[in-house]
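Quick note: the coordinates plus some simple rules give every number you see, no bench work behind them. Values in this document were obtained by computation on a predicted structure and should not be read as measured data. Cβ atoms are built from the backbone, for glycine too; each structure is taken alone.
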Structure 1
Amino acid sequence: MGSWKLLAVAFLLDLILGDPRALPHPTRWMGKAISSLESVFRTCPFPLVLSGALFSGALIAGTWGACRAVLWIAQGVDPIIKDVLETVLVYYSLSARTLGDSAMAVLKPLEGNRLKEARQKLAQIVGRDVKALDHERIARAAVESVAENLVDGVVSPLFYAAIGGAPLAMAFKMANTLDSMIGYRNASYMAFGKAAARIDDAANFICARLSTLFIALAAQLLAGRGGVTLKTAFREGRRHASPNSGYPEAAFAGALGVTLGGPGRYQGVLVHKPVIGAEFGRAQPVHIRRACDLMLLSALLWAFFASGFAAVTAV
């Protein structure tokens, strides 16, 4: 199977199957590995910053090497087995279906004015405190999650799969999982998780900016808002505290005509974030559905591009 077909099939599998909880998933294995080995690397006789860098580097390199080894063995048994296995690994690196389903799970109780349930569903996809969030801020947080995770869950994995196959896509997922588990700016992880956060920032740097082009194209096809999407992305994307998250969030703000960003509480601490798209309207439940539509079309357009890129470079 050609690499472009592999990417296309993996993306279709994600759209159809999502993340079946009954099946084993490499990302969950990654989480267990991080939890199990963290204490080992924390006891290394080095400064925490260096120990954390060694920890992150070892797990990312180990993930890449393990995938390469498994695929090499599969190739020796039967090239078809290798192709199937690599397709499944790339599929496991994607999360467009799960991202959309998770956001829609917030929308349903929000539309029914069941705020407690909506907050519980939202807490599963965001890191902020949700107990005091009202309708607008729940909708805003859900839209922001969809925008940000489009890059982590679709754009970057397909990018790395296109240039380095399943091993590089899985290595990216390990870097991303490390960031989500130890890349915090708090007393426990400020030093130990610093390298993980920086690696994830670097891994998503190009993809976050490329994503705005495909979000704009999707916005043009859906609502004729491609121009304002790009304008908002490049005007306000750099204002975000994250070097990457601001670009897709600003693009979504322009595409949907909704204000995003602003202050929020994380583990009880008020964190001041810049407002993005202040000239637009307030977030409403309907914007969650529109954000999911925008995310899925953007993902589809990116999948076409990544598959085409893989086909051209394979010639």
Structure 2
Amino acid sequence: MKTSLKTWLACLGCLVLAATTAHAAYPDKPIKIVVAFPPGSSTDIVARALSQPLAEALGQPVVIENRPGAGGNIGTVGVARSAADGYTLLMHSVAYSVNPSLYSKAGYEVGKELTGVAMAAVSPNIIFVHPSVKANNLKELLALAPTDKLSYASSGNGTTTHLGAELLFRNLAKVDILHAPYSPAAAANAVVSGQVPVGSTSIPPVVQLAKAGKVRPLAVTSSKRSSALPDVPTVAELGYPGFEANTWFAMLAPAGTPREVLDRLNTEVNKILQNKALNEGFAAQSLETVRMDRPTLDNYLGAEAKKWGLVVQQTGAKVD
């Protein structure tokens, strides 16, 4: 009996040592980052900007795999079902926190199947108008709404450019501005061409249009002004304190991934986000780097899910 107990304890010790060694050796093979959106999307741009410096920091190749579909749900569910070993990661946007409320069967719950690895970047949305619209600021635009039967172009149903605008126009300002969903690439052009008088999109496609006088920016939706258009005030500054509707980009991993692996990834990504060249590259895309520890990130993802879930409930927005 004593011999059996000693043997059992020895085996247990070997297992613990093996597990510890496995974690310490991470990574010992290539890492895959699944991007929940197509090549060329902002999420894809962020993932690719991080992939090479992350590969250098970890000493293993980091491969990008685009797996778009269903607003990001296909890639999300695929990663959630992957092995929780740190070798399959997910790069997603704010849609990760929005989709479980927006889709009747998103296939996951925020904070359940996946856990946060690192926040990467954030980009504000922007409210703007065609130059022919007789509104030089947000207050004047809202004053026009009751009589001019305005419509606004967003980057698509269920995006924060749509839900944020609904929150502002209908819930807070109590005005009716008709929603006209477009693809992200087409929304700004719809305003430039005069098809739609008002736009609510992410800021990158609007920056050069605004500087060229092809659109008139009225407000950004971030908590602070954007360095891309520093003269444009925030919605919060214009009478709606606390208003914020950003597009953010974060890395996630399957729940159950070893804490040591998650902490290593978080540390390395946060180091990369301090790189001057990377920050300048992001700024050129109207993106700003954001560093968070993992507990803060998981709390943030959960808070965003509650916030946008309430907006979806209030607006009745659905995409399926």
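Can you tell which of 1, 2 yields 0.35 when FRET efficiency 1/(1 + (r/R0)^6) of positions 46 and 230 (r between Cβ atoms, R0 = 41 Å, to 0.05) is derived from it?
Numbers: 1: 0.35; 2: 0.95.
Of the options listed, only 1 reproduces it.
helix-only ellipticity at 222 nm (-39500 (n - 2.57) for each DSSP H run of 4 or more, over all residues; to 500) computed as -13500: which structure among 1, 2?
Checking each candidate, the match is 2.
A value of 57, 49, 37 was computed for Cα extents along the principal axes in Å; which of 1, 2 is the source structure?
Structure of origin is 1.
Which structure, out of 1, 2, was P(r) over Cα pairs in 10 Å bins from 0, in percent, for residues 62-173 alone derived from, given a value of 11, 36, 25, 17, 10, 2? Show your work: numbers first, answer last.
Details: 1: 14, 34, 22, 18, 10, 2; 2: 11, 36, 25, 17, 10, 2.
It traces back to 2.
Out of 1, 2, choose the structure whose coordinates give distance in nm of label points 7 Å out along Cα→Cβ at positions 30 and 110 equal to 3.3 when calculated. Kindly include the intermediate steps, with their values, before the conclusion.
On the way: 1: 2.6; 2: 3.3.
So the calculation was done on 2.
Going by FRET efficiency 1/(1 + (r/R0)^6) of positions 214 and 238 (r between Cβ atoms, R0 = 25 Å, to 0.05), which of structures 1, 2 comes out largest?
That would be structure 1.
With Kirkwood radius over Cα pairs in Å, for residues 126-253 alone derived from the coordinates and found to be 15.5, which of 1, 2 does the value describe? Display every interim value, and only then the final one.
Values: 1: 15.5; 2: 14.4.
The read-out was computed on structure 1.
From which structure (1, 2) was distance in nm of label points 7 Å out along Cα→Cβ at positions 70 and 150 calculated, if the value obtained is 3.0?
1
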